[in-house]
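Q: The following blocks contain the structures, represented as structure tokens.
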Structure I
Amino acid sequence: MRAVLAVLGYACALAAGGAHAGLPLAGDVLYALPPEAAVRRSLAALPQLRLGALEQDLAAAERDKLTAGTHEWIARVGAAQRRVEGERRYREQELGVERAVRWFGKADQDRRIGEQGVALAQARRTDAWHEAGRALMQDWYDALRALATVQLLSEQHALMLQLQSAAALRVQAGDAPALERMQAGTELARAEAALAQARHDAAQALALLATTYGALPAPTVDRLPEPQDDADDVATRVASIVGDNHELELAAAEAQFYALKARRAASERMPDPTLGLRSTRERDGQERTLGVTLSIPLGGAARSAEGAAAAVQARMADERVDQTRARVQRDAQRAVTEQRHAYRHWAGLRDVAQQSAHQAALIGRAYQAGEVGLAEALLSRRQALDATLAAHTAQIAALAAAARVRLDAHALWAID
């Protein structure tokens, strides 16, 4: 609720002042994600997205090529010498031009194939953008988890230092056996080792973000938002994902592309004719001719086989659409169910962590007062740490699950 109020407050301030200050986007405030402008710059700079833009340019060039057609004008020039017995020799010339012609609507079919090729390239780039967004989101939340672990273990390490100091004072005062000082030292060493490993993992995660997504700011876990339970029902959220899905759009674009190519291959069973204009000059110009030529290839088995293969490819593409639709429906159902489960799991662990932290604080004060032993204090502190780590991990998992649903529904970081 605080996150929603923050968004509304920024919106009201912007509307009232008319300033050019940037409005925090939902992903920034609600899901602890980086600013959308930085995300878009990072995604656009990825090699696979740059390659997708080049593939769109290539598809546009292929469209222009198909629109123009592959047939070209052919010029023919010939010279000969006629020799007649008992007469003089005659020079003769021949000049002709010819060109194959697409008929039976083939030119229009090629144009539509080119346009669909451009649409297919756009769908592939959209798919690559969405998958890159998923990867960025996963890497970002991995870094958040690593940083949260470092923060908690740092706090735990500081508490272990306090317990070690308290144990040393009690042993020095004769209120506790020397074993307690050894136990406190062992627990402190364990905390230091865990903290060192956590810092290493966090450094690796941050290095991955900095290397792969140079435009992103460094993540921080100082003020993680609390996950919000989605008010929409499962069916509504699943429909929002399936109704506007990049994978389905890509599969449908491929099916339409191969269907157009199959119809074009079928039309090739009727070969294109070649029309020509022919002019000759014979017997030193005593005879002149002007004529028209028409030639048609005689189609064979190769054309029929090519048409049959294209038809099979079109049917395969249709089957992939059905297969993709079933997978998208299944994945959407799983993502929405995971979001609700992650929220409830975090809510339960949050209460457990609060209770464990309260108990550990009470037992810690009781140990300093000499009312309980060090072993009991260390056990309560370890249990509180485990509960807090689990709650923070569940909190980030709940934020990630909610953001994933929004991303898959194209309500977050959409390419358009």
Structure II
Amino acid sequence: MLRRGGYQKKLRYRLGMWPKLGKKENGKKRIWIQAVSVGEVSSITKLLHLLFQKENFEIILSGTTSTGLETAEKKFGNQVKAHGPFPLDWFLFSQKAWKQIEPDLIVMVDSELWPEHFHQAKKRGIPLIIINARLSDRSFSRLSKLNWLHPLLLPNNLQVITASERQTKRWKSLGLRSAQALTSGNLKIDAVDLSQTASTDRASLIKEFGFDQDSIVIAGISTWPGEERMLIEITQSLRLENLDVRLLLVPRHAERRNDVIKTLQTCELPNHVRTQKQSVPDGNVVYLGDTTGELSLLIRVADIGFMGKTLPPNHGGQNPIEPVALQIPLVVGPHFQNFHETCTDMFLHHAAIGCKTKGDVVKALRLLAHDRVKRTELKNRAKKWMDKQGSPSIFTSDTITEALRK
């Protein structure tokens, strides 16, 4: 909280002091959804719209990070019954919030496991659902060894809806019954607003960034330390080969901007920082998108993408669905453990390029920069892969509705 800041707003909510919501109107069911940050809030956009259409539901939306809460308020503040910070998971704070909200169903996004929150649900007989449920290799290993924690973290009233069959098997191996673990696919498949991908949008962004309309734009998507320097070096190399390559950098954490700016200062490429100046001179080569919540907007300029947190020493990878949904030819490094099923399936269908080493990443990016036909092939395969995924949000909405009928 100290490092990221912005937690003062509605601080009393974190201490359980939510406003008392009162009785439900006309027998409506109240669903309390907890989505940690911007990514989780964005991933449930379609799901929330489906739930809003049901007249017998009231939605309470909580979050954890300041940026996630801002996104929730901006996108859904006028449609939910209430919204605010998730209470700290201590008895007094959690119990106070529960008394104020009085939910009929608890929904957690991505795999937050809060023992006190779960205890409050269990003792009241309130069903609990984790949607887009995912256990990283590290979390799965820990939970497998800590059997004594299972009654707290995996109570009998818990149901999980996972992003893949592999994840479903993991939850079942921890002791969940077949009826408790279902597979929907990744909710983030539904999170990208493809209606805003018109060429006019890209053209205006290209101009805004100081790039030329015929430039080849490489995007570093949710990058981590060390990855920006690699992309800068590739851009310099390709420009020496008389290719008009431009670079868009969107770091995973906006507060890393000073470190990335220092890296930019060591190169001789004209660059611009989004939060520092309004006007960008023509001929700009590197654009640093150091804001939060604008990833899907900014990367629409990309002809080629590199998926961040996939090069050592970084580990785990970032979500590849958004760039693939936008049909950006995507290169992924060797470390994509957090999105293993998604990436593996993309590679199998040639919807993205998987690389075993940093050297392979460099070669793949250089190949795509030189080969327009290859870029077009990847775009077409990305579209086909997305078309096959269906709508996990509809499945999740139906499961939530069924849980409230029991």
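All of the numbers you see were taken from the coordinates with simple rules; none came from a lab. Not measured: the values here are computed from a predicted model. Cβ atoms are built from the backbone, for glycine too; each structure is taken alone.
Q: Given 0.00 as the derived value for FRET efficiency 1/(1 + (r/R0)^6) of positions 69 and 229 (r between Cβ atoms, R0 = 30 Å, to 0.05), which of the supplied structures I, II does it correspond to? Walk me through the numbers before you get to the answer.
A: Values: I: 0.00; II: 0.35.
Comparing all candidates, it corresponds to I.
Q: Same structure again: For the read-out distance in nm of label points 7 Å out along Cα→Cβ at positions 165 and 293, a value of 3.9 was computed from one structure; give its label from I, II.
A: On the way: I: 10.3; II: 3.9.
Structure II accounts for this read-out.
Q: If you don't mind, there's one more thing I want to ask. For mean count of other Cβ atoms within 10 Å over residues 37-44, which structure out of I, II has the highest calculated value? Provide the component values of the computation, followed by the final result.
A: On the way: I: 17.0; II: 24.2.
Structure II gives the largest value of mean count of other Cβ atoms within 10 Å over residues 37-44 among I, II.
Q: Shifting gears a bit: With relative contact order in percent (Cα under 8 Å, 6 or more apart) coming out at 22, pick the structure among I, II it was computed from. Write down the numbers at each step before the final one.
A: Details: I: 22; II: 13.
The structure behind it is I.
Q: If percent of Cα pairs over 30 Å apart, for residues 101-308 alone is computed to be 44, which of I, II is the source? Display every interim value, and only then the final one.
A: On the way: I: 65; II: 44.
Going label by label, the one that fits is II.
Q: Matching task: -25000 is the computed value of helix-only ellipticity at 222 nm (-39500 (n - 2.57) for each DSSP H run of 4 or more, over all residues; to 500). Pick the structure from I, II. The partial results should precede the final answer.
A: On the way: I: -25000; II: -11500.
Answer by label: I.
Q: Right, another one. Just checking, which of I, II has the largest value of distance in nm of label points 7 Å out along Cα→Cβ at positions 61 and 397?
A: On the way: I: 4.9; II: 1.5.
Structure I comes out on top.
Q: One of I, II was used to calculate mean count of other Cβ atoms within 10 Å over residues 245-252, giving 20.5; which?
A: On the way: I: 20.5; II: 24.9.
Here the read-out was taken from I.
Q: With Cα Rg over 2.2 N^0.38 Å computed per structure, which member of I, II shows the largest figure? Each step should come with its number before you reach the end.
A: Details: I: 1.70; II: 1.03.
Answer by largest value of Cα Rg over 2.2 N^0.38 Å: I.
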